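Every read-out reported here was derived from the displayed coordinates using simple, explicitly stated rules and does not represent laboratory data. Owing to the predicted nature of the structure, the values given are computational and were not obtained by experimental measurement. Cβ atoms are built from the backbone, for glycine too; each structure is taken alone.
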Structure 1
Amino acid sequence: MKKFILIVFALLLITTIYFLYSLFYFPNKSESVVVKINKGYSISKIIDELNKQDYLKPKEFYLIIARVVIPKNKTINQGTIIVPPNTSNFKLFFGLYTGEFVFKKKITMPEGMNIKQYASIFKKELDIDSAKFVHLANSSQIIQKYNIPATTLEGYLFPNTYFIDYGKSEEDIIDFLVNQFEKVWQKSFAGKALPLEMNRHQVITLASVVEAETPVSEERPKVAGVYINRLKKSMPLQADPTVQYALNKFSRLTYSDLNYENPYNTYKNIGLPPSPINSPSKSSIDAVINYEKHNFIFFVAKGDGSGTHNFARNYDEHLKNVSLYRKNIGRKNG
């Protein structure tokens, strides 16, 4: 009987040592392993995926640890995980919960781009479905979720440089970007007096036009002031970028383009377009809220390569500035 007990004890001890050894050391692979964890995967399914790569075996052992050791409110991040060489089961298991192995990609979303352009960036960098991204960003259900008073999320995907988990879904990326916009608005602009009793949506819409008109941040309050003056006088904004947006054309406009019947054509319609035409920078939003007070109602590019503009109080002044622009362009092309 004693011999039997000793044998049982020895077996239990060996089993315990094996489990501990496997937990702290196995599988100790010499190469990296890539595993994709999709949204909605249970811990059981995640371990199944890792078992295929010889990690976290036996499955039942790690399920017990997950239930006993890990707090119930702790979840595993979805996305693509990259397990480096010589990673033990112990390090991998707890790294799943800390997000240590989730592959994050550095992505820059330039200011002034539209939804389709951002979709192309994410397709290239994160291998998402760009068509699905655009569809979701124009989905009434998604738009209502964020209480946006428009038919698109254009203007509400805040531009910046981010580290985004490789493997995030299109909807999750949109959710992240809209939340970034909300954070910036609440931190920098919420509670501030808005011009002409505008609401937030109108401010973002005008900011997107200002963004498209000038790359020079110091000039944006002045450009915003021109548009504010035009709105006060019930003059059409006559902003080329809104027509380009309507036509999905980003080259120089023709006279026939300016007659295009579309709500975004600010040559044909008085007031703001229905929604933003791009994702404006913080600088452009600030330029609208703190617009420069002046009497200018026209502006035209200088044409000297500076990216800046000449401003005019009346049409005669504007024609002189247009003439100067043409001379400068002629010199550059000559």
Structure 2
Amino acid sequence: MMLDDLRIISMFDWLENDLLLTVDACELASSDASFRRYFRIKVSDGTFIVMDAPPDKENTEPFIRVAKLLAQSQVNVPAIFQQNPTDGFLLLEDFGSECFLDRLNDHNATDLYHSAFDALFLLQTQTPIASCGLPRYNEPLLQRELGIFEDWFLNEHLDVSIPAALWETVRSLLVASALEQPVTCVHRDYHARNLMFLNEDSPGVIDFQDAVIGPVTYDLVSLLRDCYIAWPQQQVEQWMGTYYQRLLQAGLVDVDLAQFKRWFDLMGLQRHLKAIGIFSRLHLRDGKSGYLNDIPRTLNYVTTISAMYPELAEFSDFLQHQVLPAHDSFQALITT
């Protein structure tokens, strides 16, 4: 609590003494899976968001750099009005408090997702991958992410070990599929919580600081197989097919729909394995146990896709006979 108080004191010192703002009200707007927090401040002529990114734990430079890059690509990202990278504060445009996840329902989902597709298409087609300076989503990064699933979910959370040969087979398959895809700019967390609903130029896109150059299906599967909301498989495939046609016409892909769907499925599997590991790490290391509620939905994606591909049959069997029983036992333990 003392650290929090000192950060808030430092933030107000910057706002009021350096920027000469008179802050009428301040409230926590959100926090995320990192050490960043966001405060909404009210001043006489409107509101702003202040990012609080402790310099010993977070770096504001990637956010600043990627915000400029995506704005040049016509993606609607929050304007940065003032910067204090030394102390870890940014004064940002306020996109409000309503994200797509708050609004999505069976009646408006297609319209909302089509606006998300529009923003994603700008990100993928207007960002110059050869000169943007973003890091590559290469094999070491993909392997490190998969390692989070083994280390934090299997080993630490469930106390389950996966046979080394089986895990190597799964990892090789997923990495190879990711690396054979055409590459674009990848937001890397493009889902309903990071798309803000706006009255004009919706969505507002946030949480983009980890952007990379990587597989064309990554953000699409992140959006359509969202860790925080699930849709019927038939609907997901319809939306996927619609966006595939758009990519095909733009020349971003030159494969048939079956191959694209395979890329989409296996990319989603890689992402969801990583996400499950991150949710477990947030619980075990950071005390953010609310993310445990998102594991069952995400694990269901993993078991469903693994059962669809013959080359993942052994992994599917491992999930069904070892992982799911261990996870069910844990769930039963925490609900009693």
Subject >> Of the structures 1, 2, the one that 21.3 was derived from, the read-out being Kirkwood radius over Cα pairs in Å >> reply: 2
**OP:** Of the structures 1, 2, report the one carrying the highest value of FRET efficiency 1/(1 + (r/R0)^6) of positions 80 and 272 (r between Cβ atoms, R0 = 30 Å, to 0.05).
**Re:** 2
